[in-house]
Structure P
Amino acid sequence: MKTNEWIPNVPVYEPGKPIEEVARELGFDDATEILKVASNENELGPSPKALEAMKVAAGEMHRYPDGGGFYLKQKLADKLEIRSENILLGNGSNELIEFLGHVYLQPGANLVMSEYAFVVYRLIAALFNAETIATPMKKFTHDLDAMLAAITPQTRMLIVCNPNNPTGTINTPEEIETFLENLPPHVLAVFDEAYFELVPDTAKTNLIKHIQKGRKNLIILRTFSKAYGLAGLRIGYAIGNEKLIATLNHARQPFNANAMAQAAALAALDDNHHIAKTREMCFQGLELFAKKLPTLGIEFIPSHANFILIKTGNGREIFAELQKRKIIVRPMTGYGLPSWIRITIGTPEQNESVLAALQEIL
């Protein structure tokens, strides 16, 4: 059978191994002793309100979910002061990026991104046989001027991950406003704000106001995977102009946001206390790493998210050594950063364990 000739050349995303498999490979008896700080998950877990909602929803799993996500979209709209027609739900924000690919990318088109931005952007471009134009970063931060300069008549999308995964860096509100003023109208600006809820208030950019004013070439992606601790349920959402959202709906399969995910997300939105605890955990953890890493002679990138990028020399080697000590981190070879590893910020005890292991190794 003939396949699309470019598909075998699309890189496959490299996920981390399950904790249980790491335990088996390394000969550990108890997988629960392994600390996984590799995937930027919320180490506090889901909101207690979300857990209760999931228990209730479990009894209704014989029913199809609400295909339009009516209640979740309405609650998000009320919270964000927009209309439900400005919102599209996705099976995680990754699916939303794929929707964008279906609508905007094709052979001959291109996507502009930064060299050390979320690797899935490249994968989606490759999936639709479009070109990726990756611009250099400035101090591990999106160089928005360089991204604007890279735009061609064939550019369909420009993606900014803010804060950026895996560097943790953020662009200022002033930089972003200037960028939007100079963005050509034929290019869709995609702002991936997966870590938005974890950003200190003084560093946040309010992009919603542009949607409220009807801007057509801007879309914002957010998720319940990070701050809300619902990564396993895969639930995210896009915010954009009503016509843009309606167009993306044509690429969406029915029932793409499952019922348990919608129930948990609805409940999580009501738990401000859990978000506050999560933010405090991240702020304190980042402060601890910023204090201790220099004493170990380890270079790091100041972060505005729930992870930190550190330079260890041979990242794969340090990753392997940490695994022997029952700690799983993320090596950055796939991002073109072989000397670096990424560590999720966890509880105080988890952070101290990681730092102690790094001190022992380095």
Structure Q
Amino acid sequence: MNTDNNGQIGMDGSTRLRVLMTADLEMFPVPPVRYGATERTVETYSKALCSLGHTVDLIAKTGSVRFNGELFTPPAAGGQYLSRAACKLWYQPVSLWAGRHADVVHCHSRVDYLFSLFRTTKPLVIHFHNDAKQEHVDWILRHRRKNLRMVAISRSQIEHISQKEYFDVVYSVPPIEQFPYRESPDNPPYLVYLGRINHNKGADIAIQVAKRAGIPLKIVGPVREEPGNEAYYREKIAPFLGPECVHLGEVSNEEKLRVLSGATAMIFPMRWKEPMGLVMIESLACGTPVIVANRASAPELVTHGKTGFLCDDFESYLAAVNAVGRISRPECRREAERRFDVPQMIREIEQVYRRAGAKGAGLAVRA
């Protein structure tokens, strides 16, 4: 029979891995109830690896689920008595105990919590879900170079990084079959903006484009406590809300998918260098074309004129809205299935585990 022990061999001759996943204690549980793209990615990785016979242990926030291994939920900073420094100290024996049987540690959390694991020879994979900063990469490499790989979620994310030889690019993707495909959008038509409401994400641009184009807009996403965000929402968002521009807030995953799949297009006018933009893949999986700023990872994910439009200025957004009916919704779905689906992501991450030194990675038999 199969075993969960390190590198053991099952009856089918395949090699199983024990993977320790680490998620951020200061954000959301795994899986998140509503918003939480990284935590949902951790869930996707964990379920897919379990389905292939690997064992997944998890360190995550209280409220997280257990997969087929052990679950560890050390306290997070912000409690009544524990500071972040105290939590980091508490984390050290927990992480060492959690990783005692692991063949590889796959980190989706803050790396400064991992200083005890850095001192071991345990194969370590550091996953960058947000912007990759040179000083962070330098810090990691000062503490560990052997049995280490880093994962970027787009080529654009690491174009400025000096030590690209330590990186593998793996698009973090959701299971495409979980997304409701709609061959035709709702009538009357509407645009959807999906993401946090802040200046960098460009919700205000989406509002003005929809207003000029004469098409309703549905805004889905939370308003976080970020510097300047209260004034941004008060001045750039709230005055334009009404029957033709609705802020639905932070909705359930089911409601998000219903709104996304029924939209004529998703508009994503980001101002910053978005590391990947998972919402673009989610939109394509629903068959919904993407209208997006022509920067950062967008050209890697959206094919201009085929699955959406890459826009350089306000007028090009307007032109894209007017031309979006020419985009084939079936082609959007096919592109999502072909380029962005979980089996491809897991094949690639197994190879990353192997490069980090995990014994036998990539050999599990697929169902």
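Which of P, Q yields 2.6 for distance in nm of label points 7 Å out along Cα→Cβ at positions 67 and 139, as computed? Only one of P, Q returns 2.6 for distance in nm of label points 7 Å out along Cα→Cβ at positions 67 and 139, namely Q. In this comparison of P, Q, the computed figure 1.9 for distance in nm of label points 7 Å out along Cα→Cβ at positions 27 and 179 is attributed to Q.
With respect to mean count of other Cβ atoms within 10 Å over residues 115-122, the largest value across structures P, Q is given by P. Source structure of the calculated read-out (volume of the Cα convex hull per residue in Å³, 137) within P, Q: Q. The value 0.85 for FRET efficiency 1/(1 + (r/R0)^6) of positions 99 and 307 (r between Cβ atoms, R0 = 35 Å, to 0.05) was derived from one model only; which of P, Q is it? Here the read-out was taken from P. Comparing FRET efficiency 1/(1 + (r/R0)^6) of positions 235 and 291 (r between Cβ atoms, R0 = 30 Å, to 0.05) across structures P, Q, the highest value is found for Q.
Of the structures labelled P, Q, which one yields 23 when relative contact order in percent (Cα under 8 Å, 6 or more apart) is computed from its coordinates? Intermediate results must be reported in sequence, preceding the final value.
Working: P: 23; Q: 18.
Among P, Q, the structure yielding 23 for relative contact order in percent (Cα under 8 Å, 6 or more apart) is P.
Supply the structure label, taken from P, Q, corresponding to log10 I(q)/I(0) by the Debye sum over Cα atoms at q = 0.15, 0.18, 0.23 Å⁻¹, for residues 107-218 alone with the calculated value -0.62, -0.90, -1.44.
Working: P: -0.62, -0.90, -1.44; Q: -0.82, -0.96, -1.25.
The value was obtained from structure P.
Each reported figure results from applying straightforward, stated rules to the coordinates on display, with no laboratory input. Remember, it's a predicted structure, so these values are computed and weren't measured experimentally. Cβ atoms are built from the backbone, for glycine too; each structure is taken alone.
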